[in-house]
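As structure tokens, here come the structures.
All of the numbers you see were taken from the coordinates with simple rules; none came from a lab. Everything numeric here is computed off the predicted structure, so don't read it as measured data. Cβ atoms are built from the backbone, for glycine too; each structure is taken alone.
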Structure P
Amino acid sequence: MASRRPFLSKSRLISAWQCAKRVHLEKNHPDLGEISAQTESLWATGHLVGKISQQLYGMPGSVEIAFDKRVGLMLNKTHELIEGGADFPIFEATFRYEGVLVRADVLMPDADGWRIIEIKASTSVKEYHVLDCAIQDWVLRNSGINVTRVSLAHINNRFVYPGNGDYDGLLVEHDLTDEVRMLEPSVVDLVASARDAVTGPRPDVNVGAHCSSPYDCQFIKHCWPTDTEYPVSGLGGGKARLGEYVALGYRDIRDVPADVISAETQRRIHRVTCSGKAELLDGARRAFAALPYPRYYLDFETIAPAVPFWAGTRPYSSLAIQWSCHIEETPGQFLHKEFLDISGDPPMRALTLELIECLGEDGPVLMWTRYEEGVLNNLIELYPDLKAPLSKIIDRLYDLHPVVKENYYHPKMLGSWSIKAVMPAINPDMDYAKLEGIKEGAGASDGFIEAIQADVSPERKAELDEQLRRYCRFDTEAMVEIVRFFTR
């Protein structure tokens, strides 16, 4: 019986809905997975939003069922509360039916029954959210709970945090009861197929677009071919088409026949990779050589917390917290300036004023992609009184990325023109992977938020300060090196 009804959590069922192979590997070969820093950050965000939801939905007497690996203890505690006539919210109420375990974010008394409220850190209701709620509804109702309604609460991105821990209005709630009940047959089928997937042989599922929807699967590197010099995923483009190439047996870019590739960019990547030599056209040299002096190489770092912690800011609003600028006053003569404040006070206005002073009135402001333009526009939204000088900076922006993309490709870039892909191709010594600690944007965001916490040790704070400065400075150093490479 145990083998026919293996333990299945709600998250495992969502994994099975995404891909039968994924849930099989999660259950039987978790060591083959690789949890990314971005995924861990998303988990931390979800946990924080969940805690805020307890503040918003809580009332005197509210109880949270603490997580315990001994599932029986959580089940028994939940049962005792409900059988004891609980008339208050229960957070993380735990139930199991036919081997399927769920923990309801909020179980709210509602007339003669209970209302389920699922909490999500997204800003809208997604298709799989409805399925998520349907699984909970199915388990609770079959456990004898009178579920009156099923709701989903997600982040309201129009909420402006007033400060002082007041998050009333952060979440917006949707009644999904009708949609959820319509999915009950699908839940029953999903449970059966998930059981088959975890107890039977590894399902034969081709890679494709589902590998990243609704979540990035931790087994991508296991399932996609990565044991060749130029994996076929390096052709770039949509995972659906790349998955078709893999299904046909192509593992390396050079394996793919040229006549089956129709997308122009992929054809270029294929042609250059097969040649074994970088493609370098003269357009970048001419464009960069024509740039006047002084030149300002600018990079921002930002945070976009789901739960805002500075008054006057909104959920997921991109907030500039750091910048680096290499100033080339005359050819080859550089000056570096930067801004970083990890005191915990909102740094955006001081950052903006120092940036305006740093960039002066004349000279191109070089950036990589249009990201910096978006950051500057966000600063204008925050500080309308600074619109004039910030707008002038926007008028001076010069994007290096499209020029490089049009004029350069190296097989080692594996289909990407991100600065992290371009740099080691033109200068192996400048590889982001070699940085200590923080080495990508999400890490910088998480590092900054950690650094401003009241309980961070002085030693850790100093370490994060150094890593944040080094990472942001590396971005502007990389742009300097890119321009030098094309104009030498």
Structure Q
Amino acid sequence: MTLADARALEPGVRIVDAAPTDDRRALVAFADWCGRYSPWVAGGGLEDGGAGGIWLDVTGCAHLFAPSGAAPAAAEDALLADLTGRLAALGYAARAAVADTPGAAWAMARCGAPLARTCLNVPPGRLASALKPLPIAALRLGPAQREGLARLGLRRVGDLLELPRGGLVVRFGADLVTRLDQALGRIDEPISPHRPPAPSRARLAFPEPIARPEDVAAALDRLLAVQCRRLEEAGQGARRMTLMLYRSGGRVDAATIGTSRPSRTPAHLARLFAEQLDRLPEPPADPLGAAEHGIDLMILATAAAAPLAAGQTDLDGEMVGVDAVAALADRLTARLGGDAVLRLAPRDSHLPERAQRAVPPLAASRTDVTWPRGPRPIRLLPRPESVDAVAPVPDDPPRLFRWRGRLHRVVRADGPERLAPEWWRAAPVAPAALADATRDYYRVEDSAGGRFWLYREGLYDTAPKTAPRWYLHGLFG
């Protein structure tokens, strides 16, 4: 209704501006929160009237929310009750339904009778009887299709089941029949998960929320023991793991670790998680507020794994050799970040600025590529810097040069080492000091003992005749 009509009915109505962007962000957060019920969660998007929907594939998950030995229907009812109850505690009105097909579940959650019930469960094989009394809107049709069906007096799903399918397709399009078949299970309707489900998950629920770091660490140890045992049985090691912490107040925290080599050592993985858990937001100091931020569920997922054979350890059980180096690299990466722990590997190029690249610490290197021969400086400048140099003979090393306003007198020199341009590559756009031209490199030492790597760009015998330019490219020490 219009705002004027609403105020006429209720003068004290409170007006809040719509925020679709925030609503979509909240719906994504709820999809993450629903990961406590199933790894296969998808956001259904915003709907008319400010509502929003979420899909959950709870196949094989309902038994976790019911007593041992409960019937499947009772387990599904317990899952729905827990889901809607938690949402109600967070201040949200929700209605949930379980059915054999996504379309039927969507229809029952929005149009199923009685409307006062917040949880509906369609028994297996009863889709047609459950959908017949529902309105046409339960089939997720567009406004034009709903209006056209209403003009013909077709207001219930059961009215469509009695009509010839060919006439419906000619009059209203194939989408109408497709939606009907999807709801009845005649056509599969796949659901794309909100996040890729992990191949392996371990779940640990608590009767009372926990908050102390030592309790979280103890629960993590139990989850790691389960996951590492599964990895050992499969002959694999973890490459990436994610720990989800579901808090009573609705917040979901995630900690993700990665390993440079496959690993299934619980102590090593626990040390990596400790670095990430320390960075999570602290619960509030107020004891009443802290209760809302307590953790009532933890899920550990192995997002990526790789084959791992049995390895050798020392007498104390500690890793040796490459495994020890990998453990050190993992701890440094967890503390400093993935972009801060790298090593240099040779690249198939003789140009100094292209002769190496940064790779992960234990990444495999190409055996057909070697480091350039000849002395190279310890450090290259970010880009060559222009210098003023004086050479007695065009092809001789410089006798003196000025760099950053300081004059350096050369007492020793070695060179030149000529590097031709890589003609098969496109010329670089910038900087000009790395232009596509021949370079003559010299190793020089000044009177103060400093050692520099200079190069002269261009040759005297080129046309038109221009004086070569000198650059400083690196420092030896």
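Some observations on this one:
- log10 I(q)/I(0) by the Debye sum over Cα atoms at q = 0.09, 0.11, 0.14, 0.16 Å⁻¹, for residues 58-329 alone derived as -0.62, -0.81, -1.04, -1.18 - corresponding label from P, Q: Q
- For relative contact order in percent (Cα under 8 Å, 6 or more apart), the highest value in the series P, Q is held by structure P.
- When helix-only ellipticity at 222 nm (-39500 (n - 2.57) for each DSSP H run of 4 or more, over all residues; to 500) is computed across structures P, Q, the figure -9000 traces back to Q.
- Origin of the derived value -0.49, -0.64, -1.38 (log10 I(q)/I(0) by the Debye sum over Cα atoms at q = 0.07, 0.08, 0.14 Å⁻¹; candidates P, Q): P
- For 17.5 (mean count of other Cβ atoms within 10 Å over residues 346-353, calculated) the corresponding structure among P, Q: P
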